[in-house]
Structure I
Amino acid sequence: MISRKVEKMIFFNLMNIQLILTKIHKRIIALVINMFQIALKEAEKKLGELIGIASNGEEVIITLDNGSAFKIVPFSKKTPYPKFGSAKGLIEVPDSFDDPLEDFEEYMP
């Protein structure tokens, strides 16, 4: 059985840990909000930097004085479609391509 004294020590240690974690959590939230939320006038000066942050996959939020907010997000790159006929001359089909395969002779009429 745990003594009352040990129980109090454990309780106070847990309370200290919870307090420390709460402070860390608040700091992280403050860093995230301050780092990526920016007023329009400031954003005009740092547009290139904000685009760089957004291109790395981070959210950038621009706020206006009236409380509305806008997010800068990168567009996904379009995958290029191959141009018809671009492989012309690169693939050679042998004359025997349409000949029946030996492994399927028993299935042939």
Structure II
Amino acid sequence: MIIEERNADTMICPIGIANSHPDRVIDILCAGSKCMAWRWEDKHPRPNFFRPAKAVTEEPERPEIVPANWIWIPYDENEDIGGYWTEPQAEADKRATGYCGLAYR
């Protein structure tokens, strides 16, 4: 099962299940990327972005739906890129997904 790493600690580790005894159950929670069995599905998700209706070089008034920590990338006419707000990569990385290499994907 592919999950966000930040939610990995809600899953039971298969090593704990395998080492359990009928009279003693060992509940070990998943350690995510701190475990050698962790496999990344998408380690660095692409940041979300919001583009205004038209490309502008100056930052327009920030719409309510754009979080305060997002970064304005001004439009570059020569490169024909920019003109949008982007989520910081550190925020996008919080959505990183993976799975336990010992369990079925």
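Quick note: the coordinates plus some simple rules give every number you see, no bench work behind them. Source: prediction; values computed, not measured. Cβ atoms are built from the backbone, for glycine too; each structure is taken alone.
If distance in nm of label points 7 Å out along Cα→Cβ at positions 53 and 85 comes out at 1.7 when worked out from the coordinates, which of I, II was used? Structure II accounts for this read-out. To test your reading of the models, identify which of I, II gives 44, 13, 8 for semi-axes √(5λ) of the Cα gyration tensor in Å when calculated. Computing semi-axes √(5λ) of the Cα gyration tensor in Å on every structure in I, II gives 44, 13, 8 only for II.
Among candidates I, II, the computation of distance in nm of label points 7 Å out along Cα→Cβ at positions 13 and 69 that gave 2.9 used structure II.
Which structure, out of I, II, was distance in nm of label points 7 Å out along Cα→Cβ at positions 61 and 93 calculated from, if the result is 5.8? Derived from the structure labelled I. Of structures I, II, the largest value of Kirkwood radius over Cα pairs in Å, for residues 37-76 alone belongs to II. Here helix-only ellipticity at 222 nm (-39500 (n - 2.57) for each DSSP H run of 4 or more, over all residues; to 500) was derived from just one of the structures I, II, and that gives -14500; the source is I. When relative contact order in percent (Cα under 8 Å, 6 or more apart) is computed across structures I, II, the figure 15 traces back to I.
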